[in-house]
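Enquirer: Each structure below appears as structure tokens.
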Structure I
Amino acid sequence: MKDKGYLPDVVLCSPAERTRQTWQLLSQELGTAPPLVLERPLYHATAETMLDVLHGAAEEATVLMLGHNPGIAAMAQWLAHTAPPHPGFRRYPTAATTVFAFGIGNWAEAGWGTGKVLDFAIPKDLEG
């Protein structure tokens, strides 16, 4: 994410210990510490609930959302206007990451099929 300039302005995170630990590790790698907002509704949320949380996000340009499967996988798949060709996108393993661009004025306008996938990776892709 850092190498490609995908740096968040705010992080919306499930309050679960595992997601908070994930953010701690990720923030160290990114070298950035944007505001962390613990969103209780993200704990084992459905895709619909996750979208509702995103709709309430402040108007920061870049939002990073940390949640749980199967909700985060469904959200990524439903947000995508066109799925990336990566074979891992449908499986959406733990720590899968999708980067979207939206042609919207604020987060309340985000909806299913409105996201353009800019990038997608799974941990296995980063092994080197």
Structure II
Amino acid sequence: MNGDYLLDSNIIVDIFRGEAKAISRVKKLSVIRVSVITIGELHYGAKKSNQTPKRESEIKQLEEMVNILDITKSTAKIYGQIKDQLRAKGKPIPENDIWIAATVMEHQLTLLTKDKHFENVEGLVIEEF
């Protein structure tokens, strides 16, 4: 259970909420990686929260503890391939999740997520949580 993973936003939110199952699972990872897209999603969630300062503090702590993967030209190319493949199947998923999937695929990682719609992305390695 100690492979190369990228955490989806929902896993991080579970950790912020103190959910033991998520905390236990993530503690087993040697390196914790997140997409810069996930950081953006977390900041958006913090802004619409009634606990914005607390949430922003959690994000700042997270940013200091994890490896944040940026978007590159390679990510953009993979994004285009994934979006076209999903369009052809008639199985769209949220835009941010396409970027997250592209990041996972670019870096040959496994996505740790609670979202089943990632199953529609061909070639994406996921571990549903």
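Rule-based calculations on the coordinates, nothing more; no lab input. Everything numeric in this text was worked out from a predicted model, so none of it was measured. Cβ atoms are built from the backbone, for glycine too; each structure is taken alone.
Enquirer: Given a computed value of -8500 for helix-only ellipticity at 222 nm (-39500 (n - 2.57) for each DSSP H run of 4 or more, over all residues; to 500), which structure among I, II does it belong to?
Expert: Numbers: I: -8500; II: -17500.
Corresponding structure: I.
Enquirer: Out of I, II, which one gives 23.9 for mean count of other Cβ atoms within 10 Å over residues 5-12 as computed from the coordinates?
Expert: II
Enquirer: Ranked on relative contact order in percent (Cα under 8 Å, 6 or more apart), which label among I, II comes first with the largest value?
Expert: That would be structure II.
Enquirer: Can you spot which of I, II the value 90 was calculated from, given it is volume of the Cα convex hull per residue in Å³, for residues 45-84 alone?
Expert: II
Enquirer: Still on this structure, please answer the following. To which of I, II does the computed value 18.9 (mean count of other Cβ atoms within 10 Å over residues 61-68) belong?
Expert: It must be structure I, since only it matches.
Enquirer: One of I, II was used to compute distance in nm of label points 7 Å out along Cα→Cβ at positions 13 and 117, and the answer was 1.2. Which one was it?
Expert: II
Enquirer: Upon calculation of FRET efficiency 1/(1 + (r/R0)^6) of positions 21 and 37 (r between Cβ atoms, R0 = 25 Å, to 0.05) from the atomic coordinates, which of the structures I, II produces 0.55?
Expert: The correct label is II.
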